[in-house]
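Coordinate-derived values only; no laboratory data. Computed from a predicted model, the values in this text were never measured in an experiment. Cβ atoms are built from the backbone, for glycine too; each structure is taken alone.
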Structure 1
Amino acid sequence: MKNFVLRFAMLLLTASVLISATIPGDGYKIGDTATDFELKNVNGEMVSLSDYPDAKGYIVIFTCNECPYAKMYEDRINDLNNKYASQGYPVIAIMPNDPNIQPGDSYENMQQRAESKGFTFPYLIDEGQEVFPQYGASKTPHVFLLNADKVVKYIGAIDNNARDAASADQKYVEDAIQALEAGNDPDPATTKAIGCGIKVKS
């Protein structure tokens, strides 16, 4: 009986460790100040938010190669950077998945994807899977719009139609940027991110 209780206790402990390893924390809320990071870009260089001293804000997007939703949004993410980077709101894309679970999201495949799609933004790998839990990202894609002081102002989806950009009649990120430019808080400040769950190492 004693051995059974001991084995059961060990099983519970193992389960709790696995759960804590696979479920990210709550992450940032609207009004929180984001901590800077330093992650490797597909060109081999390290990138952080502090590399953009003149930024008025940052469009941080957790995305990947393999998720069908991420693929649907690739061109729109490029368009966001092409439109807003020159206005002081660069896109910083981060790939959060564990490539051992999702081999198509390996660093080499990220490099190939960035080249084939002509990404104009940095595409970083969260190798230690330390950044996405800080943000509370749970999907790909998942957007966090920060202001110049790295305060989180918007969290959620890019727009309201993943399958068809032309049919999206609510462009959440663009509307949020316009609100910041007008000196206002985005409304809505949060929307539901639609995409694939992040693949976390156990």
Structure 2
Amino acid sequence: MHGYILNLNNCYKLSIFICSMNYLAHAYLSFNKPDILVGNMISDYIKGKKQFDYPLPVQKGIRLHRAIDHFTDTHPATHELKSFFRPQYRLYAGAFADVVYDHFLATDVHEFKTELALKVFADNTYQLLEPQATLFPLPFKKMFPYMQSQNWLYNYRHTWAIEKSFGGLVHRAAYLTECKIAFDIFNDHYKAMQVCYAAFFPDLKKFTIGQLDE
């Protein structure tokens, strides 16, 4: 999630499912560890030395999020996936790729064997986050009720939600004016993007487990 300019602080102002990027992946790769989960979910809102204001386990989650982002950005499959969006969206290609990865994670039967399993995971994630709300930075604190009430984590499985997420990227991006072409690209290259995800996510999961074991 690097190399593009997003106004994340305005995200909570939106009232429909359009703000999330790859929250599902970061939640899933926290492996139901509450402190890691909090850090992983709020990391984009924590700048510089502010991370040291948090308890050590939450700091680990913040660092894990950044390690996941770096691994994602430098993986060959991500380079391939971004290539579909890059001619039209250039530096924002990575933002669209993040959303696409969450869609394929939400529909991955190896990770969520049934639609109900994804719903249970999403509900459990919200329940783990709620008691930690005092640790949320203000933008995430204001955004979280929308994430929960509109069930962003679950709805990633639906293409209509991906279209709305693309719209959210345009709404808060500094230099984007439309997302219709992005959604057309997503539909036109759906199978090829799914192949990119299949080549990427097992590597990311293995990497993340290694980071948590350190």
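Looking across 1, 2, the calculation of mean count of other Cβ atoms within 10 Å over residues 70-77 that yields 16.0 traces back to 2. Matching task: -10000 is the computed value of helix-only ellipticity at 222 nm (-39500 (n - 2.57) for each DSSP H run of 4 or more, over all residues; to 500). Pick the structure from 1, 2. That value comes from structure 1. Have a look at 1, 2 and say which one yields 36 for percent of Cα pairs over 25 Å apart, as calculated. Source structure for this number: 1. Using the calculated result 20.5 for mean count of other Cβ atoms within 10 Å over residues 54-61, pick out the matching structure from 1, 2. Checking each candidate, the match is 1. Among the shown structures 1, 2, from which was the value 2.5 of distance in nm of label points 7 Å out along Cα→Cβ at positions 94 and 150 calculated? Checking each candidate, the match is 2. From which structure (1, 2) was relative contact order in percent (Cα under 8 Å, 6 or more apart) calculated, if the value obtained is 34? For relative contact order in percent (Cα under 8 Å, 6 or more apart), the value 34 is produced by structure 2.
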